[in-house]
Structure I
Amino acid sequence: MVQIGVLTTYDPVSPEVEAKAKALGRAIARRGHVLITGGDGGLMRTISEAAFREGGVTVGIMAVEMEGIAGTHPWHNPYNSVVIRSGQSFTSRSSIVVRSSDALILVAGGVGSLTEVAMAYNMKKPVVVLKGTGMMADRIAELFPEGFIDHRRIVRLRFEGDPERAVDLAADLAGSDRKR
């Protein structure tokens, strides 16, 4: 069983990006992988709901600021099968999301997602960037077309536009990474 972390945003996105996010969540669940997110709202909730409704296991790593939010809060996510209360800030919590994932997929995203991609790069974790989802995902593809964030060439980011293929690629990369 592969643990796939999804790095994404709270911000509103287009219906096309939301459709890709839902397809990603369903694909993770159908393949029997575990979904790990930051546990909150926005696309994390969208992806978690799609995976949850498909019968998947969804793990939310909650930042201390979000641990007590009520069900009426827009960032509340009732689709976490497992909730881990990190007791840490948003940024600190990100290290748990990245470290607990065998591979990661970036969907849209902002500066927090960029931080998580940098963490994954330094931890030699495979990252698949879901192209066509805007925001940080498309910006990273522009900035690092060869897939390397710096001169050290620690791990190559992969770029994929299809959610199903992104999940398969992440799982394949996780499998090869676990053999080391």
Structure II
Amino acid sequence: MKMKICPDCKKEVSKSAKTCPNCGKKLKKPIFLYVILGIIVLAIVGGIISSKEEKQRKKDFKQNEVATYKDVEYSIVKVEKTQGTNEYFKPKDGYEYVKVTIKIENKSDEKISYNALDWAMVNSDGVEDKWGSITLDDDIALNSGDLNAGGKIEGVLVWEQKIGDNNLKLRYYDTIIDDNYSIQFTLDN
């Protein structure tokens, strides 16, 4: 049987005893149990609140809107559908290139990373393609790098999609391990 010392009479008593059999005083549970229990409760409540805030955060935007995520602004400067002007890079039959110029402005106080592979395009068939092509012509590609606080960058991403697909969506993923997009733009026709 495990024993503990009564804080009043200093006699050994069973750890499971609620009162001391020697002096009759109520035995208090150690305060650290209450502290640990309090921390667990706060963590659970904080997780629930954070989850609700994430669900309430706007994730879907129109092409002409500015999306803010973690103090970084994302916007679409231009969308262009083209057959390309380079004789070496042509879309396959029945397809066209969809060139999207993206602007990223870091409004946070910290350096952030950006990467072309964080972006995907979803077509009307529900097929989602990660960034899939080099830039065309003399466009400046959105590659990868770091953006200091207050910095901004523009770059082009290109996908090959069926001609006339007017239900394209552009998605941004904060991490490659998350299946849920952070931001989605519905592209104009």
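As an exercise: volume of the Cα convex hull per residue in Å³, calculated from one structure in I, II, equals 100. Which structure is it? Walk me through the numbers before you get to the answer.
Working: I: 100; II: 195.
Traced to structure I.
With distance in nm of label points 7 Å out along Cα→Cβ at positions 40 and 112 coming out at 3.7, pick the structure among I, II it was computed from. Write down the numbers at each step before the final one.
Numbers: I: 0.3; II: 3.7.
For distance in nm of label points 7 Å out along Cα→Cβ at positions 40 and 112, the value 3.7 is produced by structure II.
Compute relative contact order in percent (Cα under 8 Å, 6 or more apart) for each of I, II and report the one that scores greatest.
I
A value of 24.4 was derived for mean count of other Cβ atoms within 10 Å over residues 104-111; which structure in I, II was it taken from?
Of the options listed, only I reproduces it.
Can you tell which of I, II yields -13000 when helix-only ellipticity at 222 nm (-39500 (n - 2.57) for each DSSP H run of 4 or more, over all residues; to 500) is derived from it?
I
Can you tell which of I, II yields 1.00 when FRET efficiency 1/(1 + (r/R0)^6) of positions 24 and 168 (r between Cβ atoms, R0 = 30 Å, to 0.05) is derived from it?
Numbers: I: 1.00; II: 0.00.
Attributed to the structure labelled I.
Any read-out appearing in this document is the output of simple, stated calculations on the displayed coordinates, not a laboratory observation. Small disclaimer: the values here were computed from a predicted structure and weren't measured. Cβ atoms are built from the backbone, for glycine too; each structure is taken alone.
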